[in-house]
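Below you'll find a set of structures to go through.
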Structure P
Amino acid sequence: MKRTKQDRQFWIQFDLANRDFLSNTSALMLSYGIALISLLISVIAVIIAMKGPSAYTTTIVVVLAAIAIIAAWWFSIKVKRMIVGAREINEQLQKELFELYPEYRKRIH
């Protein structure tokens with residue numbers, strides 16, 4: 001079955017929507033990760049302010065700091081994967097667009 005020009009235009013729009021979705025989701029995940037880490041840091045500060053330095057607060061601070069580091073690492077990996085996926089979709093979209101409309105190659109490049 002041969003793809004018509006309208007079919008290809010539809011798939012270009014679909015790829016564009018996927019790219020936008022990945023970009024928006026990665027920005028949302030990044031802001032969520034920053035908020036989570038900020039919350040953990042504020043909890044650490046409250047615990048230290050309430051109890052003062054002791055073995056209990058040191059243990060809690062170490063555990064919460066480890067959680068914050070793991071969360072930051074995990075969110076950064078997920079966001080990088082989404083950004084790379086969006087970049088690959090953008091390259092595929094550009095290639096498909098140039099095949100469909102060769103005159104755009106001169107305008108963009």
Structure Q
Amino acid sequence: MALNITSQVTTFEGFELPTSYARVSVRDDEKGEQLVIGLSFYASEAAFTAGSQSFSLKNPDPLAHTPFAEWTAIPYDRATDGTDILSLAHDYCQFRLDSIGVSSEIVL
């Protein structure tokens with residue numbers, strides 16, 4: 001599953017892309033108490049399919065000297081959150097991108 005990024009983003013190196021594509025990966029930790037979520041950015045779905053290198057997204061915080069976090073861990077409770085961790089990961093990534101002004105659509 002993936003996200004189509006529908007707003008302009010800037011790579012960590014300073015290149016601007018009007019749209020882009022992000023692949024979402026997720027796993028639960030050994031205790032089943034956290035989801036470890038990864039987000040890899042590509043210029044397009046075709047670039048991903050062709051095996052192109054992913055890029056780092058520029059952090060919108062002007063004081064940040066590192067890219068936008070591409071890996072994160074969030075609390076997880078199977079009884080409350082359910083078992084579809086891939087869907088949970090996509091929702092979380094979409095929320096995080098939205099919080100920095102980046103619009104996206106979930107691609108199932």
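Across the set P, Q, relative contact order in percent (Cα under 8 Å, 6 or more apart) reaches its highest value in structure P.
Which of P, Q yields 1.9 for distance in nm of label points 7 Å out along Cα→Cβ at positions 81 and 97, as computed? It was calculated from structure Q.
With helix-only ellipticity at 222 nm (-39500 (n - 2.57) for each DSSP H run of 4 or more, over all residues; to 500) coming out at -6000, pick the structure among P, Q it was computed from. Derived from Q, not from the others. Given that semi-axes √(5λ) of the Cα gyration tensor in Å, derived from a single structure, equals 49, 11, 10, which label among P, Q identifies that structure? This value belongs to structure P. Quick one: mean count of other Cβ atoms within 10 Å over residues 41-48 came out at 13.5 when computed from one of P, Q, so which one is it? It must be structure P, since only it matches. Where does the value 11.0 come from, among P, Q, when Kirkwood radius over Cα pairs in Å, for residues 25-64 alone is the thing being computed? For Kirkwood radius over Cα pairs in Å, for residues 25-64 alone, the value 11.0 is produced by structure P.
Where a number appears in this text, it was derived from the coordinates with a stated rule and is not lab data. Note that this is a predicted model, so its numbers are computed, not measured. Cβ atoms are built from the backbone, for glycine too; each structure is taken alone.
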